[in-house]
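Any read-out appearing in this document is the output of simple, stated calculations on the displayed coordinates, not a laboratory observation. Values in this document were obtained by computation on a predicted structure and should not be read as measured data. Cβ atoms are built from the backbone, for glycine too; each structure is taken alone.
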Structure P
Amino acid sequence: MKELKTDILIIGGGVGGCAAALAAASSFQVILTEESDWIGGQLTSQATPPDEHGWIEGFGCTKSYRKFRNEVRQYYKNNRPLTKKAKANPFLNPGNGWVSPLCAEPIVYLRVLEAGLAEYVQKGNLTILTEHFPVSADTNGDKVKSVTLRNLQSGDDVTIRAEYFVDATELGELLSLTKTEFVTGSESQKETGEPSAKEFAEPNNSQAFSVCFAMSYHEGENHTIEKPQNYEFWRDFVPNLTPAWSGKLLSLSGVNPRTMQPIKYNFAPHKEENKAFAGLWTYRRILHRENFVANTYDIDITLVNYPQIDYFLKDLSNAETYEEKRRFVDEAKQLSLSFLYWLQTEAGFASLKLRGDVAGTRDGLAKMPYVRESRRIKAEFTVLEHHVSAACRRNEIHAEKFADSVGIGFYRIDLHPTVGGDNYLDVEALPFQIPLGALIPERIENLLPACKNIGTTHVTNGCYRLHPIEWNIGEAAGNLAAFCLEKNVKPREVRNDAKLLGEFQDLLIRKGFELEWRENLNLADGEPHRHAM
C-alpha cells in the first residue's frame, strides 16, 4: 500500500476544504483530497450557486471569499462576450438569478478555485488528490495518526500520515472513522433547551438532500428524456410530513416555509421578470442571455434546486458504507429525473433540455448530492437556537457575542423536510459569530471540522450551512492547524489561553477576517435573498 506524509491532511475538497487549503498551504505542506473529480463542493460538483446575505458585497465575509467572488466576475469579463453594460457592472451577476448576487456556471467557480490553489501546487506545498474517499483511520488515544483513502478509479488505497487532520467532507466522514464523538439528526429539547427542538432525540432525522441539475429551454424543440425507472412512484408521491404538505411532491405547488400555507410556484422559462421572487426559472439562473452580446447565447441556463427534488426517504448522514451512500444518492437521482420528466410531459414543457455539459456528467445530473446536514462534532461549545434566534433575543440586532469569535455569518435558520417527517422549520436569525469552541472536538486533539460538521445542533445547523459561512469555517480551521503547528500548541489551548487566543484572532484579522458585526445594522438590508434551498 502506498504511503504519504504531510503536515496537514484535508479530507474533502468542497467550499470549506478549499478555503482551509488556501489558508494552510502558504506555510505548511498540505494534501487536499476530494471524492469527486471536481473540487468546489456546493459551488461546483453540487451545482448550487451561493446563498448569501444582503450585505455580502460590502462586508460579512472573509477577505479571501470576497476575492474569490471578484475573480469569478473578472473571469466572465476576461473570457465571455459580455455586453458593454454587463462588463462595466462591478456587481455583475452572470445569471441574474435572484437567490444570490453571484449566480454563475459551476465550471467558472471551478476554474477560479483551481487558479487560486495553483500557486501552492506549483510551489510544492499543496497536493490535490481527486476521486479519493476515506475508508479507514488509525488513531492512538486522543490523536489521529493516519487516514487511508481509496482511489475510486483504480481501487488502490493510499495511507496518509499527518500532524493535523481537517474533516471538510460533506457528511463528516472522518468523524466516524476516527471515533470522534459526534451527533446526527435532531437533539431533544431536554438536551438543548431549544424552543424548536423535538421532545425526543431522533438521530436518524436529518434534512433532505438533493441531486441538482442544469437545464435550458429551446422553444419548439422536444427534449423529453427517457421515462425514469421509478417515475410512477414519484409521480404519485404525497409527502407524509407534519405540518402537512400541500399535495403531490411533483407539482408546481408547495408550502411557504415561513407561514406553512400552500403556495403556487411561478414557472415560465424566458418569461419571468428579472427581479426577486419572480419564479423558479430565474431563481438559480446561472446564465442570462441579456448579459451577453447578441447572437452569443440565445437561451438562458438555470439550475434546479427546488423543493420538488428534496429527497427525504433515507438519511444520508447515517449511511453505513460507501455503497449504501451511493444507493441513497441513486434513489435521489430518480426523483430529480422524475421531476424533469414530469415538467416535460405532465406540465407541458417538452422544450426543457437537461444540460449534462453544464454539470460535467453523462447522466445530466450534478456530480454530487447537495447536502444540508452532516454528522456534527460534540464540541467544546455548541451553538444553540437561543444564541442566534431573533425570537429568543427580542429587541436585539446581533446574536450572542462570543469572545472566541473566528468569523461571522448571517442566514435564517432554514431546515428542509426531514427523514423523520418534519416539514420546513424557518426561524429568523440575527447576524451571528462563529465561535472557535464550535471547531474543537471535546476529546480528539488533532482533528478539526471545516464545514457543516462543527458544533451546531440540528436547529442551528440551518443557518451555519451556507457557502460564505462554510468558507469562513474552513479558512479558520486551516489557519488554526497552521497556527498550532507553528506554536506547538493544541487547538483547545488556543481557545482557553487568553494570550494565544488574542494572537490567533489578531492573525485572522490581519488576513482579512471579520470577527464582529457592525453595531449599526439595518436587518432588512441584510435579509437573505431567499431561504436556502
Structure Q
Amino acid sequence: MTSNTQWWQKGIIYQVYPRSYQDSNGDGIGDLPGITQRLDYIKSLNVEALWISPIYPSPMHDFGYDVADYVGIHPMFGTMADFDHLLGEAHARGLKVLLDLVPNHTSDEHAWFIESRRSRDNPKRDWYIWRDPAPDGGPPNNWLSFFGGPAWTFDEKTGQYYMHQFVKQQPELNYRNPAVMDALLGSMRFWLDKGVDGFRVDVLWLMLKDDQFRDNPPNPDWDGVVPIGSLLQTYTADVPGIHDIVRQMRQVLDSYEERMMVGEIYMEIEKLVTYYGEHLDECHLPFNFHLISSRWEAPIIRQLIETYEANLTGGRWPNWVLGNHDQHRVATRIGVHQARVANMMLLTLRGTPTCYYGDELGMEDVPIPLELLQDPAALNQPEIAHIVGRDPERTPMQWDDSPNAGFAAEGVQTWLPLAADYQTRNVAKQNADPTSMLNFYRVLTALRNAEPALHAGDYATVMTSHNDVLAYRRSAPDGNNFVIVLNFSDNDLTLDLSQVASTATIAVATDMERAGTVDLSQLALHGNEGLVLRL
C-alpha cells in the first residue's frame, strides 16, 4: 500500500469553520483573509488539507448551507481575489484545499429557485421538487424536516408545495432532471479549474427522493425526543438511483489530477461502504461518523473498528472522524482527559483522519444562552435546543489570552460568545507548554506522517484481559511496527501483552513526560492514558 498511497490516504484533513477561525476586518465574523493569516499555524499541525465550510453567497438562514450562488464568495468572507490568494498561499505551503459542496438544496434566493417559483410552466419549475397539496389541502405526504415540522412549504402564488429537508429557505433540487445534474457538474468544474483539490459533499445520501412520494414508515425504535426520528427515512435517504449521481460527480473529479471528494453520509456501516462504489468509482471517502455516535467504551469501539475493517473490501480506504460543525465537541462528549486518548486513537487507526478546528486544543462546547442562539435547528425546536443546537461547537478559535482570544480585535462583538476558559486554553499558552494538548497533537501527527506503519500499514486487534482497554497493532513491510494501548477508564491497570513482544519503546504517551522502554508482560497503564509503543 505504501508505495502508491494518495495524498488523501496518507494525510490528515483539518476542518475550518470560516465564521469562527479568524476575523481580519473587525466585524466579529471570521473570513478568508483571516484563514490566510493562520495558514502557518495550520501547517504546523502537520495536516495535509484544510476543508473550509461554505463561503458562497447566502442569506445565511443555515450559515451558508443555503447557497444563493455556487460560483461566488459571500462578501462577509471576502472576495474571489481573497479566495484565490488563500488557495495560492495554501498550495505554496504544500496544503491542499477542499471546499464544501452543497448540492442537495439551494437558497430560496438562488436565481434558479426565483425562476422556478414564478409559475408552474417556468422552464426551471422542474429544477426543484414541487407537488400538489393532499386532498385535505395539507402537505403532499408525511415527510419531515431535520429542523422540525413538515418537509413541505406551501407557495401561495402557484398553489403547490415545495420540498425542503432543512429550513424552508432551503428548497431541494430535483436530480431526476438532467439539467440540474449538468448545472451541479459545471459548478464543480469552476472550482476545480481554479485548482481546488476536492470537495466535502453535504448530505450526499439525501440527494434523491422517491419518485412516487410515498409516506415514510414509522420508526418502531423512536425515543420520542427528536421529531424526525419518528419516521424511517426510507423514501428520502439512500434512495435507489443515488449511486448513479455520485458516479457522475466522481467522473468529473477523475478528469482532473489528484482531486478527491468525501461524502457526508450518516448510515450504518454496511450501507455506508456502498458509497465507495462497486468499482471504487464513487466517493473516495464516505465519511465514517461512527466514533461520534458510539458509546465511548473500549469493547464497543473495538467491535466498531473490526466491523468497519471487515466491510472495507476491494481497496476501500477507511476514514475516521471525532468531531465537526454539527456535533458536540469530543472533549465535551467524553471529557478532557479522554479527549487525548481519542485523538491518539484517531491519529493511529488505519485510514484518513478528519480533525475539527480547536479539537487540537481540547476546546469544549460553549453554553449559549437562549437569547444568543443562532442555529436554526435550535431556534425552530427550542424545547430540544440542548440536543440539536450546533452553536456550542462553532464558537471562535482561541488563539491567545487577549480580549476576544485573538480571534477578533478588542471591543468587537464576536458572532458567538467565547469560551469562558479561553485565557487558559489557547494556542499561545499551549505553544509554550511542551506537554500541552496542542504539542501532544503535533507530536502524534508528525509521528503518523513519518511512519508508514501508521499512515499506510495494516491493522490488527490485540486482545487484552481488561474491558477498559483497546489495543491494536499497526505494521508495515519496512519492519517498523507499533502497538497502541488506550485506557478508556480512570483506573490504573497492569496489562500482560507478552504475546506481542517482550519489550517496547514509548514513542508517544498522553502523559508526554513518560518515556523509555517498557516490559510488555507487566505494562503499567495509568488512568486515561494512551501509549504508542514502538516494537
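Consider the structures P, Q: one of them gives 17.9 for mean count of other Cβ atoms within 10 Å over residues 53-60 as calculated from the coordinates. Say which. Going through each structure in turn, the value belongs to P. Structures compared: P, Q; top value of relative contact order in percent (Cα under 8 Å, 6 or more apart), i.e. the largest, recorded for P.
If mean count of other Cβ atoms within 10 Å over residues 141-148 is calculated from each of P, Q, which structure is the one that comes out at 21.4? All intermediate terms of the calculation are to be shown ahead of the outcome.
Details: P: 17.2; Q: 21.4.
It traces back to Q.
Looking at FRET efficiency 1/(1 + (r/R0)^6) of positions 133 and 181 (r between Cβ atoms, R0 = 25 Å, to 0.05), point out which structure of P, Q has the largest value.
Numbers: P: 0.65; Q: 0.35.
Across P, Q, FRET efficiency 1/(1 + (r/R0)^6) of positions 133 and 181 (r between Cβ atoms, R0 = 25 Å, to 0.05) peaks for P.
Structures P, Q were compared on distance in nm of label points 7 Å out along Cα→Cβ at positions 221 and 309, and the highest value belongs to Q.
Computing distance in nm of label points 7 Å out along Cα→Cβ at positions 381 and 517 across structures P, Q gives 1.6 for structure P. Comparison across structures P, Q (criterion: percent of Cα pairs over 35 Å apart) gives the highest value for Q.
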